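Only the coordinates and a few stated rules stand behind these numbers; no lab work does. Please read all numbers here as calculations on a predicted model, not as lab measurements. Cβ atoms are built from the backbone, for glycine too; each structure is taken alone.
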Structure P
Amino acid sequence: MYSYIRGILTERDETGVVVDCNGLGFDLLMGPALAAKAGEIGKEVTLYTHFHVTQDNQQLFAFPDKESRKLFRLLITVSGIGPKAAMNVLEVFSPAAFAIHVMQENTKELMKAKGLGKKSAERIIIDLRDKLGKSDWGEEAKTFLQSQPADSEAIRDEQNEMRRDILEGLAFLGYAPTEAKRLLEQSFDLTMSLEENLKNALAAARQP
């Protein structure tokens with residue numbers, strides 16, 4: 001029904017944003033991490049939307065890019081995964097990182113999404129593994145996995161080292177350990193570089 005909304009970003013909180021479009025304010029549902037990428041308050045933004053209708057409710061979800069919306073729509077095709085669970089996945093993973101974990105059948109990583117249990121993570125893997133494998137994300141995931149050390153322990157060590165470097169960088173910038181850890185968990189993406197992850201953590205910190 002709605003493909004995108006373009007207007008002035010007027011409000012942002014932990015549940016989403018408000019965009020003023022020619023004097024009409026649209027209340028758009030977004031998680032905190034996605035909302036942080038929506039743009040600057042008072043500036044014109046373009047957000048891609050998904051209108052979700054049930055017997056009891058109508059909700060307008062928003063996304064900073066088409067890829068996030070595409071993954072959201074793919075997730076809600078999985079039995080037992082509703083819009084809230086799908087948004088929680090997008091709060092933790094980029095589409096590329098999500099594809100990597102699904103293709104690795106890594107339920108432990110997928111369960112980092114709020115409210116996603118082991119059975120739901122397994123269902124996602126079963127339902128989406130082949131679909132993702134044929135997508136652009138799947139091709140990116142295959143390229144990424146082929147570039148990594150064959151030893152899974154070496155991969156974990158590399159990721160842990162990057163996490164430590166990000167925490168040290170945030171501490172140097174004056175963030176308390178608990179706040180730095182929160183920002184890291186909210187924004188970390190294993191497919192991105194140290195510099196990109198640090199920038200994402202700082203963007204999350206600037207969110208109102």
Structure Q
Amino acid sequence: MTRTPLIAGNWKMHKTVAQAEEFIAALLPRISGAEGLDVGICVPFTALQAMVDSTRGSRVQVYAQTMHEEDEGAFTGEVSAPMLTELDVYGVVLGHSERREHFGETDRALAAKLRAALEADLHPILCVGETEEERARGETDRKLRNQVQEGLHLLDADQIARVTIAYEPIWAIGTGQVATHQQAQEAVAFVRALVGDKAPEAADL
């Protein structure tokens with residue numbers, strides 16, 4: 001069994017519901033003939049329901065951009081996994097570099113979110129990657145090891161196989177630098193080896 005390639009676009013804090021509906025109406029015809037890959041859109045909370053409705057029956061998978069690890073509670077402004085599944089959302093992005101930097105998300109907190117997402121039958125995407133300073137200091141492997149091992153430490157092998165890990169080279173975001181094919185492949189191979197230590201079959205997907 002091999003994993004189907006996933007191409008996902010993160011909208012960040014962009015698009016009102018009206019703008020999202022205009023965008024998806026233009027996108028769907030363009031990807032209708034694409035074969036052998038999955039397509040995801042990572043959508044602000046306010047547009048999730050509209051995008052689930054607009055993409056129903058298509059190949060597009062709708063992802064939330066974050067969630068809280070608890071099912072409910074006094075967490076003003078947060079959204080839980082059961083709330084997302086009620087909307088029929090396909091999955092959720094966890095650990096994006098902007099969430100880590102601006103909202104203080106830690107690897108330990110993300111481990112709890114991953115487990116909660118999987119228990120709610122959501123498909124999580126875990127983002128990992130190093131900053132420009134970390135790469136310059138030769139700390140790429142250390143950073144990726146910490147993010148992967150800490151992020152997955154609450155999961156068993158079967159659960160790990162349901163997680164998509166996305167390498168996000170933070171040093172190449174908005175800096176004018178571009179990660180080469182070789183740089184990306186080296187990072188992905190290292191992440192795959194880390195996954196293999198915990199779940200050998202998942203590393204082969």
Origin of the value -13000, where helix-only ellipticity at 222 nm (-39500 (n - 2.57) for each DSSP H run of 4 or more, over all residues; to 500) was derived from one of P, Q: Q
If distance in nm of label points 7 Å out along Cα→Cβ at positions 120 and 136 is computed and equals 3.9, the structure in P, Q: Q
Parent structure of the calculated result 3.0, given that distance in nm of label points 7 Å out along Cα→Cβ at positions 72 and 184 is the read-out and P, Q the choices: P
Source structure (of P, Q) for FRET efficiency 1/(1 + (r/R0)^6) of positions 64 and 104 (r between Cβ atoms, R0 = 30 Å, to 0.05), computed value 0.70: P
Computed 1.2 for distance in nm of label points 7 Å out along Cα→Cβ at positions 40 and 96 - originating structure among P, Q: Q
Comparison of P, Q - label where FRET efficiency 1/(1 + (r/R0)^6) of positions 88 and 112 (r between Cβ atoms, R0 = 25 Å, to 0.05) is highest: P
